[in-house]
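The data blocks that follow each hold one structure.
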Structure 1
């Protein structure tokens, strides 16, 4: 039966032959999961502390089983907290990337509007002169104008969304300040 490291949450090692200790702890430490070592000798305990600082090691004494259960529970809670932190960091990185893209779009909105105004204005001027264009050219300029109008609508939605987010952010800040100022909080 092979060892599936991703399925391990916690390893507990005890009563292991001294010659196998190094091999076992090296493999378990390399997996990157929590390892608890229960020692029945002080010298072995010191060796484990010195060589594998990430291994939780304690000496088997009275109520050692209660200690083991407590340590295992805490190690698993700590591992879950680390996993949540990693997921939160990944989600934050994605949100930061999207926020950067959004800020860039908002910064470029003015430039895009200027280019769009020129495109719409020139296409409208060309369409005002009925006999100066062939039917095919007129159709293409109408397409340019229609696409420019669609882009204009999208940019208008960006502006609207920016205002909504700005108002929501301002309201969130004032509500947070009000909660902090409320007696009893």
Structure 2
């Protein structure tokens, strides 16, 4: 992936992200992306192989940012508080990188299928979160297997983030308050004994 992230590669990814955010998937043509990035179409083809390669790189970059966002905190001796902070960091990363997040999970580019290599990044993100949950289960603080708890937490957090990103808010509540309340409910329900 580093092959595409030189200065021109960065400009191409930023241009594609901006076009996707402002105009939708129909704006993503090699010619439009290259023009917005200030490079030739050959520059784009040589780095990404075409539009699909650009989208695949946005997908990869999104997962990298998500994992980095959850790593931001230094572990403490309270694994549940650390896991909760990771959930908050997940939400913050998703909101800060909304276009990437919608490529990753929201079908922002119809028909897009990530490469096998980049699809593995989703599994690595899950494994990273499993490690944080395992600290809680190993300490006897959460009930259940680390993998099952992780799947439940990720699905719940992801659902709330998607509602926020697409502007669905039936109760017209503050998204941060709603997210914190959901974490309270989840962690109470998963607590051992």
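Values in this text are rule-based calculations from the coordinates and carry no lab data. Keep in mind the model is a prediction, meaning the values are calculated, not measured. Cβ atoms are built from the backbone, for glycine too; each structure is taken alone.
Before moving on, here are some points about what is shown:
- Here the criterion is FRET efficiency 1/(1 + (r/R0)^6) of positions 97 and 121 (r between Cβ atoms, R0 = 30 Å, to 0.05), and among 1, 2 the highest value is seen for 2.
- In this comparison of 1, 2, the computed figure -24000 for helix-only ellipticity at 222 nm (-39500 (n - 2.57) for each DSSP H run of 4 or more, over all residues; to 500) is attributed to 2.
- For P(r) over Cα pairs in 5 Å bins from 0, in percent computed as 1, 6, 9, 9, 8, 7, 6, 5, 6, 6, 7, 6, 5, 5, 4, 3, 3, 2, 1, 0, 0, the structure of 1, 2 it came from: 1
- Structure responsible for 0.95, with FRET efficiency 1/(1 + (r/R0)^6) of positions 129 and 169 (r between Cβ atoms, R0 = 41 Å, to 0.05) calculated and labels 1, 2 on offer: 2
- Per Cα Rg over 2.2 N^0.38 Å, for residues 33-112 alone, the highest-valued of structures 1, 2: 1
- With relative contact order in percent (Cα under 8 Å, 6 or more apart) derived as 14, matching label from 1, 2: 1
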